[in-house]
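Dropping the structures in below, format is structure tokens.
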Structure 1
Amino acid sequence: MRVIVLALLLVGALQVSHAQEQDQTVVLISIDGFRHDYIEKYDAKNIAAIAEQGARAEGLIPVYPAKTFPNHISIVTGQYPSNHGIVDNRFFDTERQQKYQMGDGVKDSTWLTTLPIWNLAEFQGVKAATFFWPESEARINGRTASYYFNYSKPAPYEQRIDQIVQWLQLPKPARPRLVTGYFSLVDTMGHRFGPDSEQVKEAVSYLDELIGDLWQRLQNDVDAPVNLILVSDHGMTQITAAEMIDPAQLPIDNELFTVVNAQTRLLIYPNQETTEAQVNELRQQLEAMPNRQFVIESEAQLQALNVSQGPRKPSLILGVDAPASFGRGAPEEWRDGGTHGYHSHRDMDGIFIAAGPAIKQQHPLPRFQNIHIYPFMAKLLSLELLTPIDGDETVLQPLILTK
């Protein structure tokens, strides 16, 4: 691994005032599944050095559920899942009578009821570019970012870094001032081997080198004031095969209900002819099960988690705590590993780091929810908010250097 930490500390040290007078650029990078403590746990020196030059939160709190697609969309819209439409990685819509799976918005953008940051920018004359951000290929409100790629998981990570830099080296009329990028490796290794594994350590080290290289090139090879924001959609925690629940053993009549296994939650939707009495009967049967490992989420709890009524809200949600989960596939195939999607606690926290010419250095920042990043980015880009959001611009306003 190239040693670039000392260079990082020197390269970003000066935040020149004239840069603040120019149009600011934002590069938003998501490292999927990067838990809040991985920086210290796995000695991510380059990311730590970037944080020293800007601001780092104690943790980034995911929206409920702590899953990839709902949280990535919340980060770029400032809305809770019930408002932007992507309420889980997989769910059912009782009005459409259709199931959603990750990426279905590319084929049918009506799954999303929202205005992502790249559209907000484009509508106000600011070019945007996205490299694999979830649902960034979807033609939301009739358009995409000026520059984007169709998702291809094998695309080399070095290529993604090169492309981000190349976009920012375009002539000013063609240059995007908002760029988003996405890296899934840490999450993939966390699922397969668990957060305490050597494989996750290696993935963190690899991503740390890539991010360090990106930061250095943003300083040396790009003639624009670039603010880098590093986030993750959620953290990761250990699960065990011994604690997995077999959904097939639950007293759910598939003639009456559609079930979506979200691993940390079981989502139960009534079919079109199912009555409220039958829903209540199933609830009572589930509550009466002896030694059950799950809970049935109460309406009050769901409201507190900002889950609102609508065709994508299940009639019953069964939730569990780690290391339990709902098993997928045949029980003999179940394995220990890691996952996310539980109620917000420290293992579910992601990261938030921001550094650049418009960001105050080493500003102390407590944990906060990721819906507040959208208005922060809009402020950095001098964009006007065009739609109602759930995020609060005052949460991160103190990070921005005044001219």
Structure 2
Amino acid sequence: MAEAAESLPPVAEIYNPNSPEYMTDPITQCLALAERGPLVWYEPWQAWIMTQMEDIMGCWKTEPLSSDFYDWEFAPQRPPEDEWSNFERAMIGHSLLADQSHHRVVRRVTAPAFSRNVVDNIQAKIEPEIKKLFDELGEPESFDYIEAIANHIPFISITRMVGIPEKYWPEIKKVIVTFTETWNPTISDEQREAARQDSNKAIDIIKEVITERRQAPVQDDFLSTLLRIEEENEGFEEGDIITMILALIGAGADTTLVAQQWTVYSLLKHKDQIDKALATPDTFSNAFSEISRWGVASKMGFARYAPDNMQFMGQQLRKGVMVLMMPHLKDYNLKYYDNPEIFDVEREFNPDVMFGYGPRFCIGAALAKRQLYLTVSELHRRFPNIELAEEPERDPTDHNAIVFKRLLLRTHCG
């Protein structure tokens, strides 16, 4: 057995998410990586990769590893408190990615802000703006969906969902979308520092909006809800509000752009399933899990760090080493799915772990899926005969996912 393992090529030769081969066919590399074992050392990232879903779910549930970026062995030195910028104030002690006990408190007290009623109210706010976006598009014979529609959706959500006034749009639009790069351990130090500086500017804007809102409360947006929660719950502070807004806008802007592209692309590649997918918000919720599974757009996973020298899954981990949980490695694995090559929007997901699991289930999942459902439903209502005008070229420059350079659609209008 040992001789067989030694004869295998290095992991970096079979798995490279930044390679042209992965861009074209991620499935082959994902399956090959998962076959190497439940915990695989990946030299290029100086990280262990967790490949099996049951182990990932267990890690999400029991949290034996740290989520704090500053616990990474190659992270910048944690600055002393008297040198913290706005970014450190928001991320240290308030981060949804860090302290486990505080994270659970935040989830508990903010759960009402993500109820079905709240999601329905937010739909009423953003739906007219989505319709307006399509009104402005008109009836072109063809158009690039990414440029004309997808790129605008995150910022509609900013103003209508979170409640950041439109006067701040031009300034915050330039700095908010890089927030998720601040904790991406696979990019350069220079990229991460640029994202950190952008985040500081975004936090300045959010703090200004919070100050305004305290003086003139508004009752029916997400920020107002968080301010009420702050008043009623000791231990939930302004830093938590800022972190949650950053996560919703920053991560939302990043993942929403990816989700918009792959949803439209996947459904147009399987037009016979569009009606089933878009029948209701609930059918779309399940369809989106299949869209994400079928597309395999992810390049990396969820980063965790060994808090001490420790035994973990049969391996000796050094303090600070990164462990990447990669749930997308299961997406074409026969162990988890029958006929994985078939796209089926009615496929059963039990459990559905696309947005995490247990205490780390994404609290904003329902919001993300609802805005996506509204946009794609409006697209097909306006253009019932729409189709792909070309097979889109994939863009290798995204730091976290496989995306398209453009998504050209033909409407058959005019």
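Among the shown structures 1, 2, from which was the value -13500 of helix-only ellipticity at 222 nm (-39500 (n - 2.57) for each DSSP H run of 4 or more, over all residues; to 500) calculated?
Numbers: 1: -8000; 2: -13500.
Attributed to the structure labelled 2.
Can you spot which of 1, 2 the value 2.8 was calculated from, given it is distance in nm of label points 7 Å out along Cα→Cβ at positions 56 and 320? Before the final figure, lay out the partial values.
Working: 1: 3.4; 2: 2.8.
Working through the options, I get structure 2.
Of structures 1, 2, which gives 14.9 when mean count of other Cβ atoms within 10 Å over residues 168-175 is computed from the coordinates? Don't jump to the answer; show the numbers that get you there.
Details: 1: 12.4; 2: 14.9.
Answer for the origin of the read-out: 2.
Given structures 1, 2, which gives the highest value for relative contact order in percent (Cα under 8 Å, 6 or more apart)?
Values: 1: 32; 2: 26.
Ranking 1, 2 on relative contact order in percent (Cα under 8 Å, 6 or more apart), first place is 1.
A value of 65, 55, 37 was computed for Cα extents along the principal axes in Å; which of 1, 2 is the source structure?
Values: 1: 67, 44, 36; 2: 65, 55, 37.
Here the read-out was taken from 2.
No value in this document is a laboratory result; all are computed from the given coordinates. What you are looking at is a predicted structure, and each value in this text was computed from that prediction instead of being measured. Cβ atoms are built from the backbone, for glycine too; each structure is taken alone.
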